[in-house]
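The structures come next, written out as structure tokens.
Derivation of every value follows stated rules applied to the coordinates shown; laboratory data play no part. Since this is a predicted model, take the numbers as computed values, not measurements. Cβ atoms are built from the backbone, for glycine too; each structure is taken alone.
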Structure 1
């Protein structure tokens with residue numbers, strides 16, 4: 001299993017939302033966020049950027065799918081009205097670092113869900129994240145972060161295939 005388990009803290013977020021089919025619009029939202037973050041002097045080596053698909057395209061019409069491109073901000077940061085604000089509740093996540101290409105991400109999705117089936121964890125009911133930290137912001141890598149809970153003793157492992165489409 002090429003994954004790690006990490007407890008993410010509660011984060012305050014500044015974000016740009018894209019509504020519509022997942023794909024090129026997500027990239028545009030991320031570029032808009034990065035431009036704002038750079039102008040706001042937030043795009044530093046310690047920055048944490050998140051891509052958060054809010055809807056499952058298996059159950060939500062493509063034109064209604066929401067994707068949030070986010071950057072973690074401090075509690076002291078004074079927001080302006082040019083960008084939205086939200087919060088990530090945090091919690092336990094299984095994390096895998098992957099090359100940010102369609103082929104590598106698809107393989108990582110398959111591997112993560114296969115590994116989860118035998119790990120003692122099952123998916124929690126929170127959005128799956130793409131996380132970019134440090135040099136990953138400017139390189140071709142990201143971390144896929146899947147929210148998890150420990151399976152209860154005697155529970156049947158939860159099938160993870162439905163979460164696969166949340167990317």
Structure 2
């Protein structure tokens with residue numbers, strides 16, 4: 001069980017802070033069931049209510065500082081996604097986001113970055129779907145790494161690039 005005040009990764013909401021752990025005083029909510037009351041870091045004034053025994057949505061601790069440093073150093077070795085059927089591209093992207101795994105988010109970002117370069121060379125723009133999932137992956141990843149490393153989010157991209165280029 002997580003603790004009040006702790007930061008966690010919660011499904012598509014990304015990094016959330018646990019504001020409280022309590023029962024809900026709402027119509028239809030069981031009076032004897034405990035819930036995490038979560039506040040997503042990237043969505044101001046939003047709250048998520050999740051039963052503490054929820055098995056449907058991934059909830060996990062943030063990566064440790066050491067794990068983040070290891071991940072960053074391994075970025076050059078992370079492979080792009082293999083999307084064999086264009087009709088399944090968006091579902092593949094959704095699955096990466098839902099996994100809440102940083103390596104999959106990086107793989108997704110590398111895939112979309114490569115697609116962007118290819119499309120620009122063809123005189124085309126990146127699709128709205130690609131832009132949407134790139135931003136979602138980037139926001140979720142950078143927020144987690146930022147909190148774990150205690151570095152402001154707006155400095156994360158530079159920090160990562162500096163580490164990779166050493």
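Suppose you compute relative contact order in percent (Cα under 8 Å, 6 or more apart) for every structure in 1, 2: which one lands on 30? It would help to have the intermediate numbers written out before the result.
Working: 1: 30; 2: 20.
It was calculated from structure 1.
Starting from the value 13.6: which structure in 1, 2 was mean count of other Cβ atoms within 10 Å over residues 83-90 calculated from?
Values: 1: 13.6; 2: 11.1.
It was calculated from structure 1.
Computing distance in nm of label points 7 Å out along Cα→Cβ at positions 123 and 147 gives 1.2 for which of 1, 2? Each step should come with its number before you reach the end.
Numbers: 1: 1.2; 2: 4.6.
Clearly, the read-out refers to 1.
Which one of 1, 2 has Rg and Dmax of the Cα atoms in Å, as calculated from the coordinates, equal to 15.9, 52? Before the final figure, lay out the partial values.
Working: 1: 15.9, 52; 2: 17.8, 59.
Computing Rg and Dmax of the Cα atoms in Å on every structure in 1, 2 gives 15.9, 52 only for 1.
For which of 1, 2 does semi-axes √(5λ) of the Cα gyration tensor in Å, for residues 43-130 alone, calculated from the coordinates, equal 28, 19, 13?
On the way: 1: 26, 17, 14; 2: 28, 19, 13.
Only structure 2 yields this read-out.
Quick check: -14000 is what I get for helix-only ellipticity at 222 nm (-39500 (n - 2.57) for each DSSP H run of 4 or more, over all residues; to 500), calculated from one of 1, 2. Which structure matches? Walk me through the numbers before you get to the answer.
Working: 1: -6500; 2: -14000.
It must be structure 2, since only it matches.
FRET efficiency 1/(1 + (r/R0)^6) of positions 35 and 59 (r between Cβ atoms, R0 = 35 Å, to 0.05) computed as 0.60: which structure among 1, 2?
Values: 1: 0.60; 2: 1.00.
Traced to structure 1.
Suppose mean count of other Cβ atoms within 10 Å over residues 67-74 works out to 22.4; of 1, 2, which structure was it derived from?
Values: 1: 22.4; 2: 15.0.
Value 22.4 for mean count of other Cβ atoms within 10 Å over residues 67-74 corresponds to 1 out of 1, 2.
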